[in-house]
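Rule-based calculations on the coordinates, nothing more; no lab input. Model, not experiment: these values are computed from the prediction. Cβ atoms are built from the backbone, for glycine too; each structure is taken alone.
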Structure P
Amino acid sequence: MNVQPSILVGTANRTVWVRVEGKGSFLNSTGLKEFAKEMINRGFREFAVDLKNCTVMDSTFMGTLAGIALRLRELGQGNLRVTNLNERNSDLLSNLGLDQLFVIEARHSAPVAATQTPLAAAAPDKTAQAQTMLEAHEACVEANEANAAKFKDVLEYLKQDLHLAS
């Protein structure tokens, strides 16, 4: 079964619910980052990310989640909960040490009252996408210093790419 990647979002009981369908990747990270920033600006501090139908995540997507969790930590309130992980996604988060940053829950589902709307899948421009990728990988390093060696080349490339674009 090949699921078209999408992210469904909604709110209920002062919690932002995010459901990932298909692959969580750099292609849908900018939209998620902007949505989360807007929700935090509106006062939301609890995020629940349901990965039941998420087949796999790339480092940009995981870094975007880390960035949200780090922002909540910086504000001194709130949590990012990740639920319904398959074994592969659990291993991915664990390998980057992000399982220590998130609240991991085995099974949980969004309340029925949470109307979920697809995030706009508008393709960001190349510069915005590179900026999201850079911030995501920096968040992975901030969350776990051991990631610095893993993402050294990626970070250098993205910084050069952004420098050339400006």
Structure Q
Amino acid sequence: MKIIAFAGSPSKNSINKKLATYASSLFANAELEVLDLNDYEMPLFSVDKEAVIGQHPLAKAFLDKIGSADFLVVSLAENNGNYSAAFKNLVDWCSRINGKIFQEKSMLLMATSPGGRGGASVLEIAKNNFPRFNADIKAVFSLPSFNDNFDVEKGMISNKELDDQLKEIIKGL
């Protein structure tokens, strides 16, 4: 099984990328590829830019990566209660090529944040929005208070209860 994992964040030290990478590592016998949103940086989408550029090659490349996956692990950053601008821009460019961005791929949808809500607002938006783009969301996981519950040096969840919860979710997939 090939897993494509990514964070909806352009941060070079993305806590959501750390969570997505860790969660992906819990799948047995899987080939794993972790994407970096910075590799898909494009100009701010507008129909005027699209008229000049056409279908952006980075959007096509991202869609090809999604198409190559058997399973997606996505962890979204929450910026002011919503997607990061970088992720939303990627979605906008991709949707003009293929409105079914997630191509019926099964997905573990996650979020984390330094705060106690663990990205609850962006998760709620994504749970309602991603199926419109053909995501097959199999499970949702939120990691609250990242700095208290994730050991960055070990690259894993340090809170046993939350770690067990994620492992149980992945076991059920």
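Data overview
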{"item": "Mean count of other Cβ atoms within 10 Å over residues 49-56 - structure with the largest value, from P, Q", "result": "P"}
{"item": "Among P, Q, which structure scores highest (criterion: mean count of other Cβ atoms within 10 Å over residues 65-72)", "result": "P"}
{"item": "helix-only ellipticity at 222 nm (-39500 (n - 2.57) for each DSSP H run of 4 or more, over all residues; to 500) from the coordinates reads -11500; which among P, Q", "result": "Q"}
{"item": "Identity of the structure behind 26 (criterion: relative contact order in percent (Cα under 8 Å, 6 or more apart), calculated), options P, Q", "result": "P"}
{"item": "Distance in nm of label points 7 Å out along Cα→Cβ at positions 25 and 57 derived as 1.7 - corresponding label from P, Q", "result": "P"}
